[in-house]
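Each structure below is given as structure tokens.
Readers should treat all values here as calculations from the given coordinates under stated rules, not as data from a laboratory. Everything numeric here is computed off the predicted structure, so don't read it as measured data. Cβ atoms are built from the backbone, for glycine too; each structure is taken alone.
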Structure P
Amino acid sequence: MSQQFDNTLDIKNIMDLETVLNNLGGDKELFVELATIFSEESFDQIKQIRDSIARGDLQSAAMVSHTLKGAVGNFAAKPAYYAAAQVEKMSRDGQLNEIADAVDVLEVEVNRLNSALERLVKEL
């Protein structure tokens, strides 16, 4: 699922930059490094979740969702965090038939976060 985002993206609805920078001691270089790593790894994590679900391996889907939840939590990205938590819970609860829509939501939120991070990295 690919989605285009425009430059009018409201970062405040995606993440709390002030909290993130405060947690990093104001270290903008560290922020850029973390954003770059997240951008590189998050797409693969979504793919891993989808592949695990396709195999019926909900335990793996739950573990990757948990890892992704922690990563988005580093950016105080509540929508992505809650979406990852939902996928993790559904995986742990064995809700195989209902999980595809939750993964779609997670992917949209991760894409929104990546778009915001890309914009912020250019601005910092």
Structure Q
Amino acid sequence: MKQNLIFSRLILLFFCLAILVGSSIPGDQIPKEFQLTPDKLIHFVEYFILGVLLYRWLLIEFTSNNTYSLFLLTLLIGSVFGALDENYQRLTPGRTPDIWDWVLDTIGVLLAAIICHLIFSQKQKKPR
């Protein structure tokens, strides 16, 4: 159990750092592969993954049977992180924060939280 917790924390931390590193790339130095991909799709996918990682970490960290609380915490933490990430981009040359990027970040986390909530709620209802 302790190894799962440490692994979950490290993966979440690594992914959050990867998001911040991506936000630190100046606008004129963004790799061409990402310039050809719709910006909003990237935001949605990266924050969907963040939502899954957050939910998994919270589930292990707090060993709560209340999946609704885990759902709300995942949404709150993910959305706040997205807002902070968007504001962090003010410090990066050639980048600007965009409210719609934050909205897609939050929608990605929301969808991940809904799916995780449904999966883990069903697992708790099944007799072992």
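For structures P, Q, which has the highest computed value of percent of Cα pairs over 17 Å apart, for residues 55-94 alone? Could you put the intermediate results ahead of the total?
On the way: P: 24; Q: 43.
Top value of percent of Cα pairs over 17 Å apart, for residues 55-94 alone goes to structure Q.
Looking at distance in nm of label points 7 Å out along Cα→Cβ at positions 71 and 103 over structures P, Q, structure Q comes out largest.
Please state which of the structures P, Q yields 55, 27, 24 when Cα extents along the principal axes in Å is computed from it. That value comes from structure Q.
Which of P, Q yields -24500 for helix-only ellipticity at 222 nm (-39500 (n - 2.57) for each DSSP H run of 4 or more, over all residues; to 500), as computed?
So the calculation was done on P.
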